[in-house]
Structure I
Amino acid sequence: MISHASGARVLLGPQSAVNPEWPVTPALLREVLRELDMEGFDLVVLDVCPELNPMTTTAICACDDVFIVVVPTAGGVHDAYRRTEALRRLGLRHQLRYIVNRSRPGTDLSEPMADLGGQLIGDIPDDDAVVTAENAHRLVGLDETVAAAIALRRLARRVGSELRSSWPS
């Protein structure tokens, strides 16, 4: 795990195929999540691919909350509808929340959110700094001054405060 100055620890997934003698399987993922829980981790964030393969399904079904990222284009909204339907078939109705990525001034997703019965909890602005950071293999959040990083911190504070208010005393 990599430690961040905030105290967060990050376990990055492999960029290429893993050793076939030690395959990452749904069973192994369940074990890793169980270990993190036993070690006292209060929050585990899983960034998964949109494909509902066995590994992704295992990860999603282990979650308390699922956030669907919506790009505010016709195709992006259509993808959100498809993902929502697929996740509801897995029984995740109460866990679905939405985040708009690459939003621009005037972006209005109130109609699809009402149709999906979804809660929009944040939006990340369309920001060239994201592309620059990705091309440099760097986290955009490390630059405290760019709009996307500011929005990501705001989203993290919101999710963190919701979690703290739901933890037992």
Structure II
Amino acid sequence: MALPLTWGVTRAEARRPYAADHLVDGTMLSMTRAITVEASQEVTWRWLCQIAVAPYSYDRYWPGRRSPRTLTPGADQLVLGQRMAVVFELVAFDAPHHWTALTTQRGRRLFGPVAITYAAEPCGEGTRIVCRLAVAQDGPVNWVRSRLLAWGDLLMVRKQLLTLKRLAETG
């Protein structure tokens, strides 16, 4: 378990299959990020659904996508096909446990075929957020792209998870 492929995960979380793992054809590189949140699964889930509203990472890189600091009413009412995290389209969810999305056409041009699962897993009095990215790495272009994405995703999702943790824990 080493950077940039994992951050904050347990061995079990890194090895466990997630829905995203089954959505990318061919050879796949998986990345797993996780954080413990001192909030209920239901509250944590609502914040994970906020990713449909804004990225909750470095807002300055997403023009016009300021991440709200309060829950958006109805954001947790997911609908298959809706946009998530700007470049993903929701393909499956099981509230309040996990949601999974695939890159949109624009996302595939930028990052190649990528699937992502966000899970809210009960952990003692709190919740673990686990994020799994499955990235296609067939062919030389996708292989290079997957390695670059691993570092970029580490920076962006780490910030995102820290932000969501803080927001879920404070209200």
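Quick note: the coordinates plus some simple rules give every number you see, no bench work behind them. Note that the structure is predicted; figures quoted are calculated from it, not measured. Cβ atoms are built from the backbone, for glycine too; each structure is taken alone.
Quick check on the output: -10000 is helix-only ellipticity at 222 nm (-39500 (n - 2.57) for each DSSP H run of 4 or more, over all residues; to 500), derived from one of I, II. Which one produced it? Walk me through the numbers on the way to the answer.
Numbers: I: -13000; II: -10000.
Structure II accounts for this read-out.
So if we calculate distance in nm of label points 7 Å out along Cα→Cβ at positions 37 and 53 for every structure here (I, II), which label has the highest result? Please list the in-between numbers first.
Working: I: 2.5; II: 1.3.
Largest calculated value belongs to I.
Taking distance in nm of label points 7 Å out along Cα→Cβ at positions 5 and 149 as the criterion, which structure among I, II has the greatest value? Display every interim value, and only then the final one.
Numbers: I: 0.9; II: 1.6.
When distance in nm of label points 7 Å out along Cα→Cβ at positions 5 and 149 is computed for each of I, II, structure II gives the biggest number.
Suppose you compute distance in nm of label points 7 Å out along Cα→Cβ at positions 125 and 141 for every structure in I, II: which one lands on 5.2?
On the way: I: 1.9; II: 5.2.
Structure of origin is II.
When mean projected area of the Cα convex hull in nm² is computed for each of I, II, which one produces 9.2?
Label of the originating structure: II.
For relative contact order in percent (Cα under 8 Å, 6 or more apart), which of I, II scores largest?
On the way: I: 13; II: 32.
Structure II gives the largest value of relative contact order in percent (Cα under 8 Å, 6 or more apart) among I, II.
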